[in-house]
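Computed from the coordinates by the stated procedures, all read-outs in this text should not be read as laboratory data. Small disclaimer: the values here were computed from a predicted structure and weren't measured. Cβ atoms are built from the backbone, for glycine too; each structure is taken alone.
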Structure I
Amino acid sequence: MRATFLDRDGVINRAIVRAGRPYPPASVAELEILPGVASALGALRAAGFRLIVVSNQPDVARGSTPQAAVAQINEALLSALPLDAIRCCLHDHQHECDCRKPRPGLLLRAAAEFGIDLSSSWMVGDRWRDIAAGRAAGCRTIFIDYAYDEARPQQPHHCVASLAEAAQIILGEST
């Protein structure tokens with residue numbers, strides 16, 4: 001079994017960019033699925049990929065976003081898109097958990113749960129932490145580059161402008 005792991009904010013739905021940095025939507029009312037996402041996910045699903053979102057949501061630990069709001073956004077995405085699962089780390093960096101990207105814990109747990117071969121799987125993200133987690137888990141990586149005002153990833157396998165472009169690469173290289 002192979003999977004495409006996907007970051008949530010900036011890959012599946014529009015991130016809210018303030019001062020060059022991306023932030024998650026605060027509620028379902030702010031949630032906007034990005035153009036082309038549903039068809040890209042449909043093509044990946046038709047090719048036999050499990051579709052698993054792995055997302056850092058530290059605003060829960062910081063007290064600025066209720067866990068219920070994250071759950072409602074995730075439920076809306078699961079209802080609207082052909083996703084197998086959404087796994088979130090609700091910790092902040094000082095907790096030093098193994099599930100907060102750039103650590104690969106979310107990917108490793110999902111691989112064990114779903115019987116996924118990480119070496120034939122992909123991680124798609126829009127931040128350096130996503131790419132680092134994917135590489136640490138043994139996946140191929142694709143960076144969606146929005147030119148955020150923050151650190152860039154180290155050696156992603158591919159750089160693209162959208163999930164639709166990422167899906168084309170995945171499908172082309174995974175036949």
Structure II
Amino acid sequence: MKTTTILVAGVAVFLAACQSMSTDGPKASAVLEPTKGSTVRGNASFTQVGNQVRVTANISGLKPSSEFGFHIHEAGDCSSGDGMSAKGHFNPQNKPHGRAGTPEHHGGDLPSLTSDAAGNATVNALVDVVTVTPGPNSVVGRGLIVHAQADDYKTQPTGNAGARSACAVIRAS
């Protein structure tokens with residue numbers, strides 16, 4: 001009986017520890033809709049994983065075999081029809097524009113999209129600086145933009161990525 005009690009207690013402690021080790025935290029999602037004259041659309045998800053955020057996205061309607069800027073913008077507002085109501089890049093730490101994963105970049109700088117021959121692109125990346133949890137670095141309530149051109153990662157503050165082809169509001173999920 002004593003061995004059974006110890007075994008049951010050990011299993012309970014093990015299961016509790018496994019639950020506390022879950023890597024999935026708060027989540028958010030965005031449905032990208034085309035801006036006026038565009039056919040670009042898609043969806044994205046944001047999941048807090050420790051002190052980083054996993055960004056996954058599936059985008060269609062892009063120019064085939066090309067690269068496009070992909071950014072989180074300040075305002076979760078796509079009402080203007082051209083995506084300009086989403087304002088500038090989300091930059092909670094007042095850093096220069098740059099490539100995600102380098103020491104100097106905006107919170108809104110995401111990896112570029114690279115389309116395949118059919119005009120589809122996917123992203124699966126871990127990014128820093130931003131969070132899904134509430135606070136000044138949270139992506140929730142921000143805009144998500146697919147740009148019409150490649151990001152040059154040099155031009156300040158935008159990366160010279162051109163017009164906005166699709167816009168979404170990032171919402172907690």
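Work out which structure the value 16.6 belongs to, where mean count of other Cβ atoms within 10 Å over residues 47-54 was derived from one of I, II.
Numbers: I: 20.6; II: 16.6.
So the calculation was done on II.
Computing helix-only ellipticity at 222 nm (-39500 (n - 2.57) for each DSSP H run of 4 or more, over all residues; to 500) across structures I, II gives -10000 for structure I.
Once Kirkwood radius over Cα pairs in Å, for residues 87-158 alone is computed for every structure in I, II, the highest value turns out to be that of II. From I, II, which structure was Cα extents along the principal axes in Å, for residues 55-94 alone = 32, 26, 16 calculated on? Working through the options, I get structure II.
Identify which of structures I, II gives the largest calculated value of percent of Cα pairs over 26 Å apart.
Values: I: 20; II: 31.
Biggest value here belongs to II.
When semi-axes √(5λ) of the Cα gyration tensor in Å, for residues 39-78 alone is computed across structures I, II, the figure 28, 10, 6 traces back to I.
Taking relative contact order in percent (Cα under 8 Å, 6 or more apart) as the criterion, the highest value among I, II goes to II.
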